[in-house]
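Novice: In what follows, structures are represented as structure tokens.
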Structure 1
Amino acid sequence: MSNAHGNDRRIDNIEFNVGDIARSKAFYGTVFGWTFTDYGPAYTEFNDGRLCGGFTTGEPVVPGGPLVILYADDLAATQQRLEAAGATICKPVFAFPGGRRFHFRDPDGYELAVWTAA
């Protein structure tokens, strides 16, 4: 099996649900020097120089931290492994520009996501 993306089974992205993307860009850009790429009015990608992530207004702001997103070359096999290990799928697979992903809860109740490229 080829590792086309090069990040199979690694944390690949962290997504923050925010109330105002412009405010978040100004804050993190000023304080940490992050750069940004906009993907429509409800999503912007940030790059801290090592790791990419995103700011989205697509979901409510919920205290408890950002969404950690892992990458998988084989999304279905990863979901099967997660379910076999006791994870709960809390958001079924859905498509977005660039790929597909699903969300799961680990045994402690933390929500994470797994994505794969289109």
Structure 2
Amino acid sequence: MSALTITVRDAATGPVLEITGGLDHMTAPEIRRAVRHLALGAGQLLVLDLTDLEFCDSSGISALLTARNMATEQNADIALAAVPANIIRILRIVGLDRVLTLHPDAATATEPDRTAR
């Protein structure tokens, strides 16, 4: 499993965190730190791009939920993009696919008119 890396970039809708490697009990705090250091504005969308996420355990799922809560506290929204099939399966089993917005890729998630559909 590769080390966790988090790359932050801006999009028209808000920040995008590209998360690669493994998300587990050792690396989950890095997600929380990264989101805590973001200045999210009301109405912005925080996108977690999981294209290259290799592994996610229960601590990783908890970190994703914490990120959602942090975004909500700042009156922002959150979406997951390009969630790998094995992680989508977990999200569906625990019902988080109904709590977290899922997009096929970051480009779709960050379309400025995404709410107009």
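Novice: Tell me which structure, out of 1, 2, gives -9500 once helix-only ellipticity at 222 nm (-39500 (n - 2.57) for each DSSP H run of 4 or more, over all residues; to 500) is calculated.
Specialist: The correct label is 2.
Novice: Next question, about the same structure. Give the label, chosen from 1, 2, of the structure having the highest value of mean count of other Cβ atoms within 10 Å over residues 56-63.
Specialist: Biggest value here belongs to 2.
Novice: If you rank structures 1, 2 by mean projected area of the Cα convex hull in nm², which sits at the top with the largest value?
Specialist: Checked 1, 2; max of mean projected area of the Cα convex hull in nm² sits with 1.
Novice: With distance in nm of label points 7 Å out along Cα→Cβ at positions 16 and 48 derived from the coordinates and found to be 1.7, which of 1, 2 does the value describe?
Specialist: For distance in nm of label points 7 Å out along Cα→Cβ at positions 16 and 48, the value 1.7 is produced by structure 2.
Bear in mind these aren't lab numbers, they're just calculated from the coordinates by the rules spelled out. What you see is a predicted model; the values in this text were computed from it and never measured. Cβ atoms are built from the backbone, for glycine too; each structure is taken alone.
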